Structure I
Amino acid sequence: MAWVVDTCVLIDVLEDDPRFGRTSATSLQYMLKDGLIVAPVSYIELAPAFMGNQERQDDFLDKLIAVYDVPWTWQDTVAAHAAWDRYVQKKKVGDVSKRPVADIIIGAFASRFSGLITRNDKDFRNIFPELKIVVPS
């Protein structure tokens, strides 16, 4: 089953980030055998990196052999609902840092696949303890 790629990893590769670009690209190449998926919210988050040019963005993702048209499902909504509640409860007791709702949506989406490829593993592990996470290294 395929792996969901977090936005930060995609941007690392796109920008050939001096610190993370090579390790992110190597991780994606290694995980390609299982398949790579871009969550709908990550697709949206990438828009500024391509100055809103959807054709250029799609071309980049096609070259990575990443599937980016997998629809959001009710199962994803239920997972996000539960995760947001966990996040709010943990936030009330100071057990999590501030995270954008986009991360909750990405984690929930990834929950129905093999897992998530991200550099922000601690942020996701706290809210999604069952989620398999690969950190580029």
Structure II
Amino acid sequence: MNKPFVMLVDDEVSFVETMTKRLEKREFSIIQAYDGSEALEKLDKNRNLDVIILDVKMPGMDGLETLKEIKKAYPIMEVIMLTGHATVESAIEGMKFGAFDYLMKPCEIEQLILKVEAARKRKKEHEDKIKDAHVREVLTQHGLE
């Protein structure tokens, strides 16, 4: 598989920069966003993203609102929520809204990579099912199925 294409969304600039360096060392392609609306804007221009890593607690549009908007526009986009101790309930609520999973901050890089790979795999499976359904539909329309 090609290298993972991930968006990191967090209002803590130093966190985003550090995680970007650590993930790029592991052959990830990273897009950075520092709030929910910037994330939605960048997602619109980069629909081929594999996974979004999204902080729960951000000023303005928080992680849950951002997650809802992402899922409304891109239902099969996988999102991993990042949370501090105070917002575990929010992360669990995020799971109800379709987040793939959540991780506590600070998180172990290896654990994050495993979650990204699992989320990426699930997104690819969804995409493959959709492609297969389209192929079957076209074949049926032409009397070939």
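Before moving on, here are some points about what is shown:
- Structure from which 31 was derived, relative contact order in percent (Cα under 8 Å, 6 or more apart), options I, II: I
- When Rg and Dmax of the Cα atoms in Å is computed across structures I, II, the figure 14.5, 44 traces back to I.
- At a computed 1.7 (distance in nm of label points 7 Å out along Cα→Cβ at positions 46 and 94), which of I, II: II
- Structures I, II, by distance in nm of label points 7 Å out along Cα→Cβ at positions 62 and 78: label with the highest value: I
- Per mean count of other Cβ atoms within 10 Å over residues 22-29, the highest-valued of structures I, II: I
Read-outs throughout are calculated quantities, based only on the coordinates presented, and are distinct from any laboratory measurement. All values reported here derive from a predicted model rather than from experimental measurement. Cβ atoms are built from the backbone, for glycine too; each structure is taken alone.
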